[in-house]
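Structures incoming, each one as structure tokens.
Please treat every number below as a calculation from the coordinates, not as lab data. Just so it is clear, the model here is predicted, and its values are computed rather than measured. Cβ atoms are built from the backbone, for glycine too; each structure is taken alone.
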Structure 1
Amino acid sequence: MGLIVFFQQCISAQEIQNQYFLQKVGVLDSLYSKILKESRKIYVQLPTNYSSGRNQKYPVAYILDGEILLPTVHNVQNYYSGGYTPEMVLVGISNNKNRIRDLTISTITTKYGMPFNEKNGEANNFRKFIDTELIPYIENKYPVTNYRTLIGHSYGGLFTIATLINQPNLFKNYLAIDPSLDWDDQKLLKKAEKTLANQNYKNKALFMSLNGQLHMQNSQIKIDNVMQDTTDFTVFARSNITFSTIVKQNANNELAFEWKFYPKEIHGTIPLPSLMDGLISLFKWYQMENTDKINSFDTPRQELLSIIKHREQKLKEHFGYAEPPYPEELLNVSGYMSMDMKQPEKAKMYFELATKYYPKSANAYDSMADYYEAQGDFTKAIKYVTKAYELSGKDSYRNRIRILKNK
């Protein structure tokens, strides 16, 4: 066998092997940072239902330690987006180099009495990179809005909370997983006491978690007695609990806050449950309400419309911009189900809403045409199919126009 033939067969085998992967998450991208004086890798995952033809933009989540956490966030989104959380663009930021330098908030030379020689304390510089270079880069290149969530674990959690304290308007949501608030003799706690008392956090949310390994060498230390311990072994947990207490004592600042303790998790396992619970917590307001009435064929049309309009207004208040209250597919299916149940006014309502919220969707106008054809109004049916054809240029719509004209 010739070398070239052997090489070609190896490539073909690799291509076949690659087809057996169930999932690949995050497309590699990068940008050069003048602030950091280095190139930074990022990994970008678009929503599963993304289509360039829809010209739709999405909220965005920035995920520290992206190589590790992005796949998990993506998996959580696969289960919960649409009903519990919005579809989002996920941006995993690489921190596999200079991690401690970039994520820690102040410079130290010793830690728990031992020399600490790794470069550290440049979180402000890293935040400046995110603010002035990374976010503009993402917003110029990808289909995102300015509704942003920041996610970090451990030192990433420290950075997340430091951003909430120092630059709260950079993100709407903050998800801090087992944050290292013990850093530099609990330095951030001291600043947080003043800031949380005076800063207004309306329309901001924080979810924070703590793992169950409260003391590395003493299993008798539990959540109900850890604050009485004074050793270095519990300062990580005590810092976390103290910060949560400070937040709760300043509830008048309007920060939406949830703290959760995971007694069966350790520092390395807590990201998965924290991401699931945290994203659901941060987006409580997004979750669909009155689904029983939406699903009931006995609900009057006007009540259904009121529910939909309420959700539309609620999303606008939180996002800061208009957002369709329901996916196009849900409105479309509801319309056809109403037609099947001989409820034409409800069907018309759903189809009209689909064209309102998704004005560039040819399918929405085609469904509207189905409604009018079922009512025997071929003139209006032709009008809506014509609009679908103008938007898509598909021959199937042109053929339908011809058929309708002959009726």
Structure 2
Amino acid sequence: MKLIDYKTMEERIKALEEKVNVFSERAKKHDEEATFPFDNFKDLKEIGYPALTVPQKYGGLGISLYELLTYQETIAKADGSTALSIGWHMGITKHMGENDIWEEEKYAAFAHDVVETGALLNNAASEPATGSPTRGGKPETVAKKSDSGWVINGRKTFTTMAPILDYFVVSASIDGTENVGNFLIKRERNGVSIDETWDSIAMRGSGSHDLLLGNVHVEDGDLVEYLTPGKKRAAGWLLHIPTCYLGIARAAQEYAVDFAATYSPNSIEGTISELPNVKQKLGEMELLLMESEHFLYGVARKWDESDEEARQAMKPELGAVKLSVVNKAVEVVDLAMRVAGARSLSRQNPLQRYYRDVRAGLHNPPMDDMTVMQLAGKSVAERG
């Protein structure tokens, strides 16, 4: 049964939880072998998950941001790599469909593919020379005009989900101009290939390899958007990033609580959950997670209830959520490891994977320093 066939969010959450429960068991193997979790994506496609953010008029469900984040946290608790990966597709699909950024015919064809086959998409924006695209570097990937459309050459880094993507949204400088555009490129185009460069110790199952584009020919209509480097609009869908790390932190908390409630060394009566120093750590974890949950979902609900003008004023707030939730998630995992002790560093223990994975959030956009500068600017602008 597809998630779209359920009548309520609660029913969909329950069905999703049942489907992704096995992801936790698979995560260890994919992490150790640095393999891509094709099996997880097969399961998500079986229940129609990729289509949930497609607008209803194109056959999807058009779910709210709040609802999307609820599902993303559920997946992340089971496997962070899978959640972060599918989150990009879910968010971009939602953003494009709600804001009519592409020509309707182009988006409708893509949306139909998602609904019918579970087709997946992600942006390919990062490059070795430009660093994070949020800092405004101009792409070295170049699109040259041809008689039949465009010819694109370049290399993109950190292309998450590269092993399974059907569509790449590639940013490229337009030859002979100062313009930068996004080009929709299908995987089957000649000249599209993947260089399996992903060797990170975090999010090892995300398949964030390099995308190579060698004389890739696309049509005129595949230039789907013109970009203004360094000037990003507020994007609520990017909250899928902190949501992922909140889910990982929840998994770490669950492990620590279960461990504390069952571990009983012969030096004490009862379990270590009754020791004041352990209680202190468990309580601190719960407080951090409560703060994160209220901040994240409160801002998501505000986004859902706001008009476009109000949403664009939320950019500092959205960045603050990412900064706060991710840093608190790092702290929660650290506390969980302190509860479990040295055994948390065992390769057999999931806490060491959570520790590596959660730190990846520090390097996802927006960066902490940029967010702090935005918040400073906001406070000065509102003075008086």
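Here P(r) over Cα pairs in 10 Å bins from 0, in percent, for residues 147-322 alone was calculated and came to 8, 23, 24, 22, 12, 7, 3, 1, 0; which of the structures 1, 2 was it taken from? Corresponding structure: 2.
Out of 1, 2, choose the structure whose coordinates give relative contact order in percent (Cα under 8 Å, 6 or more apart) equal to 16 when calculated. Provide the component values of the computation, followed by the final result.
Numbers: 1: 11; 2: 16.
Matching structure: 2.
When Rg and Dmax of the Cα atoms in Å is computed for each of 1, 2, the one that comes out at 26.2, 88 is 1.
Where does the value 0.15 come from, among 1, 2, when FRET efficiency 1/(1 + (r/R0)^6) of positions 163 and 259 (r between Cβ atoms, R0 = 25 Å, to 0.05) is the thing being computed?
Details: 1: 0.90; 2: 0.15.
Traced to structure 2.
Given 3.5 as the derived value for distance in nm of label points 7 Å out along Cα→Cβ at positions 35 and 371, which of the supplied structures 1, 2 does it correspond to?
Clearly, the read-out refers to 2.
Source structure of the calculated read-out (volume of the Cα convex hull per residue in Å³, for residues 155-226 alone, 110) within 1, 2: 1.
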